[in-house]
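Structures incoming, each one as structure tokens.
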Structure P
Amino acid sequence: MDFQHSERSRELQARVGEFMRRHVEPVEHLYYDQVQAAAQRYRTPPVLQELKALARQQGLWNLFLSGEHGSGLTNLEYAPVKEIMGRVLWAPEVFNCSAPDTGNMEVLAHYGTPEQQERWLRPLLDGRIRSGFSMTEPAVASSDATNIQCEIRRDGDHYVINGRKWFTSGAMNEDCELLIVMGKTDPNHPDRHRQQSMILVPRDTPGVRIVRDILTFGYDDAPVGHPEIVYDNVRVPAANILLGEGRGFEIAQGRLGPGRIHHCMRLIGCAQRALELMCARATSRVAFGKPLAEQGSVREDIAHSFCDIAQARLLTLQAADKMDREGNKAARDLIAAAKIVVPSMAARVIDRAIQVHGGAGVSQDTFLPRAYVYARFIRIGDGPDQVHLAAIGKDLIKRGGTAA
């Protein structure tokens with residue numbers, strides 16, 4: 001692998017980094033203040049709307065998406081750019097590069113019909129609407145996607161959807177107009193991976209009922225949200241099915257592979273920022289007669305954090321490189337490995353930074369508590385560690401421990 005980033009990637013790293021320093025970082029807390037003060041907590045705050053317009057004006061827009069609809073960056077070129085965005089938790093939306101919209105746009109770009117792309121992909125690419133992804137269910141172990149029970153039943157020229165979902169990321173935002181819902185069209189199909197389908201559901205369709213937002217460690221993640229939703233006899237046109245009946249599992253694998261690596265890129269940015277904050281705190285605070293930076297245990301935490309981040313970054317770049325050269329399916333072992341390693345690494349590094357900051361580390365005065373929640377959640381989101389460990393272990397045993 002070439003360890004020198006392409007000229008285009010280096011240029012975008014510089015431009016996005018400058019944009020972050022000049023425009024995003026100075027208003028990081030203002031964003032949360034505006035969310036808290038708003039009459040509607042799930043309304044995108046004005047400061048974010050202004051930054052989105054500025055980023056688009058500067059051409060820093062849809063950098064995640066390759067092909068005719070996006071910037072044309074490879075995964076390897078995009079990785080360090082996404083890491084820079086990840087330093088502020090809400091910053092990816094500034095560049096129209098935030099989940100779940102990124103994954104949903106990729107689904108529509110790769111699997112959508114021209115009509116579906118015109119109706120939904122175009123406004124998502126323009127940042128005029130947002131979307132949600134509705135897969136996980138509270139009543140079953142959704143880490144095994146074949147467990148999903150939501151019913152998608154054909155009825156003439158329509159499909160009727162009945163089921164209960166939760167952690168439908170993005171669906172609380174008032175700009176959310178589209179939900180991509182995964183359910184079963186053929187629960188008796190002998191191939192358990194051909195029972196599922198994905199379908200496009202406008203959020204304002206009768207029968208779509210948001211029950212509540214789901215909190216993670218007490219955070220509601222406004223203005224995005226991760227609600228529990230009931231689909232009660234929701235009727236949508238048959239043309240809203242994605243790729244055809246029985247293709248839902250295939251689409252999910254195509255969607256979640258890039259999504260997993262994007263989370264890894266973003267979490268490396270969180271961990272890197274936590275390390276920098278830890279170093280700054282260690283040099284500015286005195287305890288027991290000397291700066292924290294002169295305490296042996298603090299130096300060890302800083303050194304371990306550097307090593308952990310460097311290892312995780314290289315694994316993520318290796319996965320991205322293989323995705324570019326051989327495709328997402330061929331890179332699934334490295335994607336899974338990164339998905340196992342990076343969230344745990346980020347949680348460890350952020351936890352060390354919290355410890356060095358003392359009481360401030362668990363308060364709203366730093367980004368550390370929210371970053372820790374994000375890192376811990378992603379050990380479950382997009383597939384828990386145990387699923388990826390089992391898959392890698394099974395493949396390695398078949399190959400006698402050699403790489404794919």
Structure Q
Amino acid sequence: MEVENISKEQKRGMLENVMRQFDNAADVIDLNPNIRKILSITNNEIVVHFPVKMDNNEVEVFTGYRVQHNNSLGPYKGGLRYHPTVDLDAAKALAMWMTWKTSLAGLPYGGAKGGIQIDSSKYSMAELERITRRFTYALGDNIGPEFDIPAPDVNTNPQTMAWILDTFMSTKAPAERSANLHVVTGKPIGTGGSEGRDRATGYGVFLSIKFWAENKKVNLKGKKFIVQGFGNVGYWASHFMEKEGAILAGVQDADGSIANKTGISVEKLWEHTRENNGSIQGFPFASPIESDYFFQLSCDICIPSALGNQITAKNASKIKAVLIAEGANGPTDVEGEKVLLARGVDIIPDILCNSGGVIGSYFEWLQNRNGEIWQLEEVLMKLEKKLNESFNKVLQTSKTRKVDMRTAAFIIAIERLERTYVERGIFP
């Protein structure tokens with residue numbers, strides 16, 4: 001199966017997955033039934049249809065989504081993706097994961113997600129700019145620096161955020177424009193972005209693996225790892241793993257899969273993808289393999305960094321890795337996870353493993369809000385400290401409660417939200 005192709009059943013499966021993960025943790029902590037009701041639903045589901053003039057002067061109508069799950073801890077926070085699989089169910093699942101992720105990380109944020117149902121490869125840069133700006137205008141005040149703060153996700157990037165920022169600021173009175181710089185995070189450095197935000201998610205994935213290895217007294221040097229998805233997250237995770245002495249043995253993306261048991265140079269592959277529209281196809285220093293065989297590659301660590309529901313009951317039994325580090329959101333479904341856990345495979349769950357991105361976003365938001373500029377070393381140091389705290393909490397809860405790491409992470413996230421509702425009560 002290609003990384004990019006997700007069926008309707010799988011998207012529904014993602015929503016079902018996140019609900020089952022939530023229910024499982026809620027059962028363990030005997031969550032207050034009223035709070036369970038609140039956290040089981042999304043606060044707002046926004047669907048916008050908007051026309052855009054194409055380069056050939058034809059008008060196309062696009063559908064955009066923004067699902068705001070919960071904001072009891074602070075403004076909604078979450079990415080915008082441009083992908084054919086974007087719909088209400090997918091956005092709801094991803095928004096809920098964001099709520100758990102920000103809560104687990106101890107950030108003053110809630111969770112949201114959204115995007116446009118589009119194959120961005122079929123549009124010119126000028127068309128994508130117009131689509132993005134029109135989407136931003138259609139969303140209007142459903143986003144805002146103290147209300148809902150989007151960020152890059154699948155097929156969106158700092159340039160996308162710069163267009164959103166400029167469009168949003170243009171709708172404000174001149175005296176208010178500079179006060180809206182933190183309406184999005186993941187911006188280019190020259191537009192108020194933060195040093196280190198580009199690598200924050202991938203660096204966080206690497207740090208999670210490093211903390212796991214230290215805890216297990218495992219040396220990462222010489223360990224083989226495979227990566228599904230070689231975009232921003234997959235590249236940076238691989239970059240830091242290689243620096244630690246680990247060996248990249250296989251990579252899969254939407255166009256196919258490659259392997260080399262003696263190792264693939266991360267920088268050479270990245271250079272190759274930059275020259276080939278982001279594709280790993282045709283890389284001369286590795287052999288193409290059948291995509292269905294990818295998860296069966298001999299390795300110690302598997303880093304799924306593409307889309308959801310990639311590891312299932314069908315392929316989980318064939319995975320050779322002793323550790324799955326979830327760089328993507330929801331890459332392992334519930335049934336697949338059961339198979340892995342029964343086999344003694346460790347899983348660093350997505351809401352912990354890839355939370356470096358939202359922590360990096362929080363740092364950017366803080367800098368914009370306070371008119372500060374932090375150096376790269378400072379950002380990476382703060383990121384490591386925050387992630388280390390989260391990792392240790394999850395590990396401790398996992399041991400105390402005698403549960404797997406995902407359930408432990410959910411417990412910590414849900415208990416923080418529960419405390420907020422107990423303390424504040426429900427209006428009116």
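Any read-out appearing in this document is the output of simple, stated calculations on the displayed coordinates, not a laboratory observation. Remember, it's a predicted structure, so these values are computed and weren't measured experimentally. Cβ atoms are built from the backbone, for glycine too; each structure is taken alone.
A value of 0.94 for Cα Rg over 2.2 N^0.38 Å, calculated from one of P, Q, originates in structure Q.
Tell me which structure, out of P, Q, gives 14 once relative contact order in percent (Cα under 8 Å, 6 or more apart) is calculated. Structure of origin is P. Hey, FRET efficiency 1/(1 + (r/R0)^6) of positions 152 and 272 (r between Cβ atoms, R0 = 41 Å, to 0.05) derived from one of P, Q reads 0.95; which structure? Source structure: Q. For which of P, Q does Rg/Rh (Cα atoms, Kirkwood Rh), for residues 216-391 alone, calculated from the coordinates, equal 0.99? For Rg/Rh (Cα atoms, Kirkwood Rh), for residues 216-391 alone, the value 0.99 is produced by structure Q. Comparing mean count of other Cβ atoms within 10 Å over residues 168-175 across structures P, Q, the highest figure comes from P. Structures P, Q were compared on Rg/Rh (Cα atoms, Kirkwood Rh), for residues 48-263 alone, and the highest value belongs to Q.
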